[in-house]
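Visitor: Pasting the structures here.
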Structure 1
Amino acid sequence: MMSKDFQASTSDIIVDSKEGILLIKRGNKPFENMWALPGGFLITGKETLEETAKRELKEETGLIVSKKNLKLFEVYSDPKRDPRGQIISHTYIAKKTKGKLKHDSEVLEIKFFKRIPNKLAADHKKILKDYLKSIS
């Protein structure tokens, strides 16, 4: 019988509004003090990836997105994308959000960017380049 290694899954969220792309400044390692997309780990056996995206967006930014306004954009699974090991990112686009910006203790700052910073956590720069290319 073959043993299976289960990979960690995350949901990352692109919030693209008239103010720009929403990024968070991470407060935890790895990538501490770096800008990143909002997102986090799936609670295995307790939620879907869509529920993870909605939960993480609310926790990290205070914003709420409905299921109908959340669309899967792309899956990123490069084994070298994260120093913690192979973490599979399911990246969503949040078309419409509501709520006021407010972050939790894992986030140092929240900001909309018209121009994406040169250095982002993990492969978030690639994710955003792919997204911007897809809408141009």
Structure 2
Amino acid sequence: MHTIRLKRPWKRLVADGQQTDDHLVAKVDVPDLESDLPHAGIVHYQRSFNRPPQLDADEKMVLQIDHFSAQRITIQLNGTVLETHPKAGITFPLQVDLTKVSAAFNQLSLILESPAEQAIQLDGAVCLLIGNRQDFLPNV
């Protein structure tokens, strides 16, 4: 199995939960371990990546998120929502199959939300796993 670490560059947009005009934008590395992040609202993490051109028909490309701190995550690829999960129902690492939905060039958005007093951040590694289909669990 081949691992592509999506460490940098990420764009982090912080919204107050009411307006998206008043957000703070920063370039960050992931895991994002800054301590001055909001404790309620919405934080968007965005990053682009190219699909590996050598992906064979019997291979999968899976997004893996090792951890996040928020009550809910929404995963978007190229503007399309792929999955939304409450943190309470997740066993980490979270894996999402991107094989059939990815393009040659991709824009990944991870949207973290917490209405309550809880730190919001992408505090675990994010990577792409490339491997044979039998290397992955059936539900991925």
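Nothing in this text is a laboratory measurement; each read-out follows from the coordinates by a stated rule. None of these values were measured; they are calculated from a predicted model. Cβ atoms are built from the backbone, for glycine too; each structure is taken alone.
Visitor: With Rg and Dmax of the Cα atoms in Å, for residues 15-54 alone coming out at 12.5, 36, pick the structure among 1, 2 it was computed from.
Guide: Answer for the origin of the read-out: 1.
Visitor: Can you say which of 1, 2 returns 20, 11, 9 when semi-axes √(5λ) of the Cα gyration tensor in Å, for residues 63-110 alone is computed?
Guide: Corresponding structure: 2.
Visitor: Given a value of 0 for helix-only ellipticity at 222 nm (-39500 (n - 2.57) for each DSSP H run of 4 or more, over all residues; to 500), calculated from one of 1, 2, which structure does it belong to?
Guide: Going label by label, the one that fits is 2.
Visitor: Say we calculate distance in nm of label points 7 Å out along Cα→Cβ at positions 71 and 87 for every structure; which of 1, 2 gives the highest result?
Guide: 1
Visitor: Identify which of structures 1, 2 gives the largest calculated value of relative contact order in percent (Cα under 8 Å, 6 or more apart).
Guide: Structure 2 comes out on top.
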